[in-house]
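Multiple structures follow.
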Structure I
Amino acid sequence: MNDTIEQLYQLIANEASAAAPADWRSIRIDAEIDDDNGQATYDYEDQAGYSSWFEPPVLVQYKIYQSFQAIRAQMGAAGSSWRSAKFSLNNLGEFKVSYDYD
């Protein structure tokens, strides 16, 4: 992938929102990524304010994983390597990302 970090954020947002239940209001992805593998959990809040988890199709999960790997590689090349990320998205298209630098 030669996408910019902003493009990768957009890809994550697009893939997650397309895979989420139809009534989602917000989505949160908690990802743990290292050089060789990773895992993520996917949670959402619906329009009524109830929270639950969802499991995107495997291909979507893989695309999101690849995007996080590419972000980590780009940030690592700039001297900033992280182990976990929290990606939050609302249904207005606004997102926030935070990283844990273990």
Structure II
Amino acid sequence: MTTPTEPRCPHCGGPLDAQPSTEAQLRAWCVEHGHFISPDDAVHEDVAALLLDRAPGTLANWRANGGAGVPFFRAGRTGRVRYRLRDLAAHIDASRVND
């Protein structure tokens, strides 16, 4: 007896009908809306706030108080706060409530 196989992408081998990952969805949204993504897949605090549907001040409070715990880093000569897309995606996935 043979088991049915689902169609696979010839490039990546993934299922053709697979839902894009949260990280891929965040990246696509940033590109669509013209937001800069750094070579290390990071976005500035204001973009991260948009992606999380929070005010930038809320993210600042989380950093100061150790709240929601989205990992961040400061980069460059200005020391602007940045968030990696994979960390934002992990936070969104962990916050998701299944009905």
Exercise for the section: Work out the source of 30 here, i.e. which of I, II gives that when relative contact order in percent (Cα under 8 Å, 6 or more apart) is computed. Expected result: I
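Comparing I, II, where is distance in nm of label points 7 Å out along Cα→Cβ at positions 13 and 61 highest?
Largest calculated value belongs to II.
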Exercise for the section: Figure out for me which of the structures I, II the number 32, 17, 11 belongs to, where semi-axes √(5λ) of the Cα gyration tensor in Å was derived from the coordinates. Expected result: II
Exercise for the section: Please state which of the structures I, II yields 17.4 when mean count of other Cβ atoms within 10 Å over residues 69-76 is computed from it. Expected result: I
Completion exercise
From the coordinates of one of I, II, Cα extents along the principal axes in Å, for residues 21-76 alone came out at 39, 21, 13; that one is structure I
Problem - If distance in nm of label points 7 Å out along Cα→Cβ at positions 29 and 53 is computed and equals 1.7, the structure in I, II - result: I
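No lab work stands behind these numbers, since they all come straight from the coordinates. All of these numbers come straight from a predicted model, not from anything done at the bench. Cβ atoms are built from the backbone, for glycine too; each structure is taken alone.
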